[in-house]
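Got some structures for you, see below.
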Structure 1
């Protein structure tokens, strides 16, 4: 039970941070967050420790966990690494015979529904699950962990801005096309599309990151909880 609760807290806090709702400097208190969620402090503490190991927050003695401030250099470096690793994984998948990719289409359906219903939480979760399925099909657990770790460190600032919403719409057919190309084994075309798919978000995030923290808070994802 605590394991499930821990994962729920991880997903919520990660979503708040990477979307920009919890800007740099925001403090997460274990007792306050546990109280607001109506659960014990153990899964909350474990969740925040996991996120601190991922670099999204850092422990502050006797205060809780503070959201770490990213930089443009950090974001550009993350995009560079993601491109290298995700394209390598996709190339392996496309060149493999018998790769099971049916779940990609189900995840693409979830992404399309999230965009249609303007459900940002679902979009973030479905997009993360989609790219995990694609990368995991390369059958290299270490590679999968590295890719997902990089994705979880990215700040998706601007995802609910006008350009961010437009990019979400554009990404819907891309997810189906990526699945089609991977299934067909067309590695060159898959590399071109996946590179564009990843990099198209870079200017959106960088533009939003250049704004002040006050501006970022105006793009909420979910209700803030337990931050005192």
Structure 2
């Protein structure tokens, strides 16, 4: 079908459930096609729409290559994964769920460290005392590098986190972290504090459009109809 539009939505977990609620409230409920555990679907009330259920991270790659026209995923994943966000995707609509802040957090016993400038001072002292740079545990390596560079912090190295990032300082695997937080409760439970100017990104789920996809007039009309319903 010449006018078909493909939209990718998260395939599991809270993001899938919250996306389903948003689409249902907009009057275009997500509907799985075929087996109940299948990965294809449609939007009720809109013909010419194919839904694919894939992981939130994979949605970013599908948007980048233009294999899907639209995708629902987190801004944090988009900005972490894509080197040139604005030329790759268009931000169509914030969806009001999946909210999380990407932050820099240090041990709360670091009483003299409140801002990123303090962190650079500590990094120099740490290197002199220990002969190595501060270790920053994170899953957000690109966001971390860009933010630390913009803040003038150079004396560190990144330790890629594969588990619970907030536990790495107590475990001795890192001195500080960059991670997502919603309430700060988990950070406080692990004796960490967010630096006063350590907010890297306020993230939430968005409806994104791929700039690499094929946008025929029919597909563009469907995109506008979906965005309008989600904005109503």
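Say we calculate distance in nm of label points 7 Å out along Cα→Cβ at positions 141 and 157 for every structure; which of 1, 2 gives the highest result?
On the way: 1: 3.6; 2: 1.3.
Going through 1, 2 one by one, distance in nm of label points 7 Å out along Cα→Cβ at positions 141 and 157 is largest in 1.
Comparing relative contact order in percent (Cα under 8 Å, 6 or more apart) across 1, 2, which is largest? The partial results should precede the final answer.
Working: 1: 33; 2: 29.
Largest value of relative contact order in percent (Cα under 8 Å, 6 or more apart): 1.
Any idea which of 1, 2 comes out highest on distance in nm of label points 7 Å out along Cα→Cβ at positions 45 and 205?
Numbers: 1: 3.2; 2: 1.8.
Largest one: structure 1.
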Between structures 1, 2, where is mean count of other Cβ atoms within 10 Å over residues 53-60 highest? 2
Can you spot which of 1, 2 the value 17.8, 55 was calculated from, given it is Rg and Dmax of the Cα atoms in Å? 1
Given that FRET efficiency 1/(1 + (r/R0)^6) of positions 69 and 149 (r between Cβ atoms, R0 = 41 Å, to 0.05), derived from a single structure, equals 1.00, which label among 1, 2 identifies that structure? 1
Starting from the value -10000: which structure in 1, 2 was helix-only ellipticity at 222 nm (-39500 (n - 2.57) for each DSSP H run of 4 or more, over all residues; to 500) calculated from? 2
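Each reported figure results from applying straightforward, stated rules to the coordinates on display, with no laboratory input. Please read these numbers as outputs of a predicted model, since none were measured by experiment. Cβ atoms are built from the backbone, for glycine too; each structure is taken alone.
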